[in-house]
1. Comparing relative contact order in percent (Cα under 8 Å, 6 or more apart) across I, II, which is largest?
2. Work out which structure the value 252 belongs to, where volume of the Cα convex hull per residue in Å³ was derived from one of I, II.
Structure I
Amino acid sequence: MDNTIYLALGSNLGDRRANLVDALSQLRQKVQVEEMSSVYETVPAYESEQPHFLNAVIKGSTELPPQDLMHFLKGIERRMGRENSERYGPRPIDLDILTYDDLVLDEPEVTIPHPHISERPFVLIPLAEIAPDLTLPGFSESMTALAERADVTDSVVRLGQTLSPRLARDVQEEPPLTQLSLSHVGVTGIEHIVRLAGKERDELFYVEMDIYVELRPDQKGVHMSRFSDTVEDVISLVGSEKLPNLETLAERIAVEVLRDQSAARSDVHVRARFPQERHAPVSGKLTQELYKLIGMAAATEHRVAHLVGVEAEGMMACPCAQDMIAVQARERLLEIGFSEEDADRALEVVPLATHNQRGRGTLIVGTNEPILAEDLVHIVEGAMSSENYNLLKRPDELFVVSKAHRRPRFVEDAAREMIYGLLDAYPNLPGDTFVQVRQVNMETIHKHDVYAERVGTLAELRQEVYDGRYVTPHTTLDHWLREQLKQ
């Protein structure tokens, strides 16, 4: 947007302040608003028997040529209810082009610079505020000089810097009626597109965020709008830094939220879908699989802790139903004349039916050591009976079904296998590393789903897996975070 423009805004019908806000919002579709003057209340010019105006001037840039810009402004006026009534009469919104670069243009539909700038204090004063050294084509004096000579008396009164309404008090800063702390207060489901540094090129991710703070007993509430403001500011700030991963983004947001909300602690959960190219097991067909990437962070004034995790789907085959099928199949084989030895041999080589489930596994790891999301995906998928794929040819389907039925597993088996897979893939992680595994199997023959979860530190898990020592209670995520955040 190479063309610098100054536009005048005015309103004297209805909610004048809201009209200016609405006009600004619509202007941003085609105009990059760079600066705005204070808002001024002004006495009407030319026709005095009408309500006072609110006026302001903005500096911006646009790609629209002058004629198209004027057409765009007239469209906004029309949508906001301005009618072709008497000249200089009352109106909900009035939008004028003051200048367009150094252009001089005199056409029936648009004249640039606006021919009445020098005689209108309600334009001169706000224009001089944001462009004091601006000199109009055909004039030798700056805006400041022209404004100083303007006869304003009480006809132009500055109201303030912004269009935000004046608040009599900040309700959130008042003490609550009940002095009681709250564990989590915030917003959920904030959606955004973020850019992270990839191996070969930057990658865009659609993310969803939940952001909370811990509320002290003397705090009535948080400033909810600041959460979204913080996200926008952080993403804008880090856009050029090429953040390496999602947990680092969560950490940056957590630190800024903590400061903006003056909170004791902040927590940020970020979820994103990320692709990985995979080949079907037999045909080798290339397919793109989507997984959920999880980044979490918690921050206090002195410490920050973060976690990384993934969620992946796979196929599960129920061992219990398969065992019942095996018993029934063996009885049938014996009935039709198979020997016990032949029946057992047949059952060893022939896949046995069972009911299947779609499994969804989650693995989250809290540590300062580098953890690759790709490794976690491999661990989660490997814990289930078989991987599943978006694209499968018939030989691939046969392989996946056969594999799943050769490895029947309960929901509890998958949760335990994820833990063992992490211990095997990352044997040198410190003992205070936090681990959370969760497996949900979506049932096909029941009306409910089945669930298994384990939390704890690696030290606790190693004692059980390698030493056979039952550890209880298990370290929870909240307990681990509070330990990590201690000074």
Structure II
Amino acid sequence: MEKIKISELLSFAPKQQRAHGAVRKYKFVLYGGAMGGGKSRWLRWELLSLLLRWGKKYDGVEVGLFCEDYPALKDRQLSKIEKEFPRWLGEFHSDHKSHGRSFILVPEYGGGIIKFRNLDDPSKYQSAEFAAIAVDELTKNPEETFEDLRNRLRWPGIIDVKFLAATNPGGIGHGWVKKRWLDKVFDEAEQEKEQFHYVPATVEDNPFIDKSYLKTLDSLPADKRRAFREGDWDIFKGQYFSEWRRNIHVCKSFPIDSEWKRFVMGDYGYLKPSAVYWGVCDPEGFVYIYRELYQTELTFSRLAEEILAMTPDDEDIRYWVFDPSIWARRGENEDALSGAEVMTQIYAQKKKKHLLLLRGNNDRINGWLELREYLKPVLRANNTIAKLQVFDTCENLIRTLPSLVYDEHKVEDCDTDGEDHAADAIRYGLMSRPQPARTQSQIENKFFASKMKKKLISGRV
């Protein structure tokens, strides 16, 4: 076979080329989303590209291509590699005496090695070293597998080691993958936050996809179609609020009419986050969540001070509504104050007026039903949106609400072991919501209707 340029050899589609470029800049690159986006092909050819680059300077560099088990590895990768990788570049080995199942480049190109492995027992690779690791269908693995593999990333002389992954939404790893690559939420101990990068893939990004496959994806049930056809990460098996969709529930911030009724809603936590949100109700009954406080280790007094500090003086907040637990007394003596009393006192000291602090309705099931009503899509000005709109600055609400799952023992409820603090706050708010402010035309129409009713009763019309 005649030798060709590496760019011609890779033959990446535009979105695959974008992922290829990201590998130069970032250490942890995820190429994912819809089925049929050419993700598996990108993984194997990207590893080959890295070996060819490193092979100019280093001999015998090893990289690993992993799947969750051997059947998946064989179907998604091995059967394709035997046909796709050219013989003049290297040789595929089903059982090499030193490297096992592998593809080994010829010495002319550095003699690099792609080792093909499965993840049925990640501890097998505890002493292994790889200059790059690629995982096909990352969400089929728990977070512990990722942590085990990233610790295997090291190779003499190579500083820019790489972790590559391809996947669809769903699976046991959906939550942790979405949290790192899409939501960019990390533990404090994470030292490489800026090195995680996500490149979305859709089936349209694959120019070689068969049209019959598109029809198959289009025929899937609604939730699966959203995940596998559209690559929507906000839908997955067991999701409690499957109604959630960013394109109809999240909006850009905008100047809020001063006449709209504003209120604050919150769920208190100390070791777990206190979640507080500022909401406003427009004349048509749409509720906009426009500000977020999400923080741990806040005492009641500190929490009240933070809320006041984040609320501009020109905002007319009608009331605060909080979870009922803050009304419990914090101590055994008669002078002990509840959290509600502490917060009320702080408010009075700072604002020189009384705080209307409401006890939230803790009827969880009916509260969730109310939230679902607000999540339903509606048509407004020829656009499909919902009666609950969340400003895109409220990152923790946007991240956690769609991640809640059903309680296995009480299926009407969500699992309280999940990160439900933001959802609880919104639930209290919607159960207490103020009546929407009426526009002048609505007031005039009501006045006119009242006058007409009186005339009808008197028989003068």
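Quick note: the coordinates plus some simple rules give every number you see, no bench work behind them. Just so it is clear, the structure is predicted and the values come from calculations on it, not from any experiment.
1. II
2. Working: I: 252; II: 224.
Considering all the candidates, the number was obtained from I.
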